[in-house]
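Trainee: What follows is a set of structures to go through.
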Structure I
Amino acid sequence: MLAMVFDGASPELDCRACPDPRPGPGQLLVDVHACGVCRTDLHVVDGELADPKRPVIPGHEIVGLVAALGDGVDGFQVGDRVGVPWLGATCGHCRYCRGGRENLCDAPGFTGYTLDGGYAERTVARAAYCLHLPDRYDDLHAAPLLCAGLIGFRTLRMASDARNVGLYGFGAAAHIVAQIAAHEGRRVFAFTRRGDEQAQQLARSLGAVWAGGSDETAPEPLDAALIFAPVGALVPTALEAVVKGGTVVCGGIHMSDIPSFPYRQLWGERRIVSVANLTRDDGAAFMSAASDVPLRIEATAYALKDANRALDDLRHGKVSGAAVLTMR
């Protein structure tokens, strides 16, 4: 099979012919049709996440068809369409797994980071962590659901019942969660890079009541702010924007350092929380929501061999919505 491989020598992926993987007990062999290009992939190849598997095939927004089953697989058949997300394995016995918080597992496996992922024509994944996908989305538009959608969904849930919600960074995750939030009757305020009229127009078209630069002040106080841009300096900015009792949710796996800020910005029972990974229950709940809500997914297709170009376009803010590698 053809795969794009990261060996740690440079941020460039190497296009290689690799042996087809074989499914072990409890695993699926998946013919990959599409794989989203996530900012987390960029953090891996740019060295911002420590200790990836080396070499590793990145990619954790995988859509494909089940080609073969390992022993003991339940819930899937050969020919089923399947989604493979970031959370690829958990230990099942640490305090977090036993307490219903498997997203915080002490010994997890992450697709495209510590486990080989979907920048390839084939991959294997544990069936217990794979997802059935809503039929209403084709492969290209289903791929971003598997991280941008899932993490955005969990991030929004961390905001509880907030009515006025600010989204800082309007990329793959925010453009999906904006639609979920609007469908739930929330008011969405989108904050983009200064002067990014394309992203601001996209935000308005997807239900935002206001869109502007992250250096601007929203026309109304926010009950919660969800930060998807990996920019620590946005945390004090968001704290200034939320009301007393408001929540700032950091939705990324990596963020630049948060600068110091005066205590008065936090005072008033404001909270800063982070989102870490996802649970399988999150996956089931979000796919149910995505089946009910006709989400408009903005996706730009790249060939598998153009993965480096896709990553570079994401790195430099040239992607509107989500970037997706397509194998067919």
Structure II
Amino acid sequence: MSRQFTFAAIFASPFIQYVAKRLLIMIPTLVGIVLISFLVIRQAPGDPASIKHGNLGATTAGMNAERGTEDAIVKFRKKYGFDKPLPQQFGMFLKRMFWDFEPIRFQNEKPIWDEMWRKMKVTMALNAVVFVLIYLIAVPLGIYSAAAPRSVVDRTSTVILFMLYSLPSFWAAELLRGQHSWTGLPIEGLHSAGYENFSTWKWFTDLVWHSILPIICMTYGGLAYMSRYMRAGMLDVIRQDYVRTAEAKGAGWWRVVLVHALRNGLFPIITLFASLLPFLIGGSVIIESIFNIQGMGLFAYEAVLAREYDIVMTTLILSAILTLIGILISDVMYVLVNPQVSFEGRK
């Protein structure tokens, strides 16, 4: 009886009800995203069959080669349903994705999960480091700039960060590549040749050494943006009456900033959290291409060029799920940061 009461109390809690409601709302949202993405992708000219077999006759002259190419294309399209109407193609994709759980890479006609997981681990590791660096530097810098506006640190950081934000990442990446002889840092891939035989420590240091330039290029723009966003949010809060009241009661300035103002000043950063999660999967196409990093960004870009529909759709679905989860986590964090916000009042 007590266990039933406990379960009933848990499922009757506003938090569980709120999360359950949001998860249910995610289902039609995700369906809409999948359907629209599928239709948009299929508007691009060409298909996997024409790309895979289109140059089959290039090495052999004559009508027989042309006929062999056409036959191969027709056979391939029939095998994977590309000759059928879009609704049937969509149904076949859903079956591969959610029923068989085996989306296909059409160029080698094999499931994509093993290859995608290898690429995803590279992108997730890089972006996790980037996000940690951005938050560790941007949040304290934004707080200090807001607490001491128009100070030397605030003015200097503002100028430097705006300069960084104005520099395109591809330009900075190419500039750093051009100066690699001066920096001594690697500019290709994430490992040296023969890294499979390295000891654990040498493998790790080699990975760190190769990651420095890509991480710099992926970090500085977000760092500048996040820091200014944090500063603006904190300045808005510091001007509130309750902050002045706390200061008037004798609390020290930094205690007022870190205890009374910081909690509400985190709202803009929490809001941005939802938009950062998809980058764990999507990666950076430009940076990965320039530094020849075999991650998800380069993988998805090459999949678009090769009309690898299943790879592109899987990447979009994973990014959409992470976005929806990020929004949910952000809303939950609002309540944790500010007790005045309740789950009952959130829609």
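The numbers here are math on the coordinates, done by the rules we state, and not lab data. Values in this document were obtained by computation on a predicted structure and should not be read as measured data. Cβ atoms are built from the backbone, for glycine too; each structure is taken alone.
Trainee: Looking at percent of Cα pairs over 33 Å apart, point out which structure of I, II has the largest value.
Mentor: Structure II comes out on top.
Trainee: Additional query: helix-only ellipticity at 222 nm (-39500 (n - 2.57) for each DSSP H run of 4 or more, over all residues; to 500) was computed and gave -6500; which structure, I, II, did it come from?
Mentor: I
Trainee: Relative contact order in percent (Cα under 8 Å, 6 or more apart) was computed and gave 23; which structure, I, II, did it come from?
Mentor: II
Trainee: So if we calculate distance in nm of label points 7 Å out along Cα→Cβ at positions 87 and 103 for every structure here (I, II), which label has the highest result?
Mentor: Of structures I, II, the maximum of distance in nm of label points 7 Å out along Cα→Cβ at positions 87 and 103 occurs in II.
Trainee: Which one of I, II has distance in nm of label points 7 Å out along Cα→Cβ at positions 223 and 319, as calculated from the coordinates, equal to 2.5?
Mentor: Only structure II yields this read-out.
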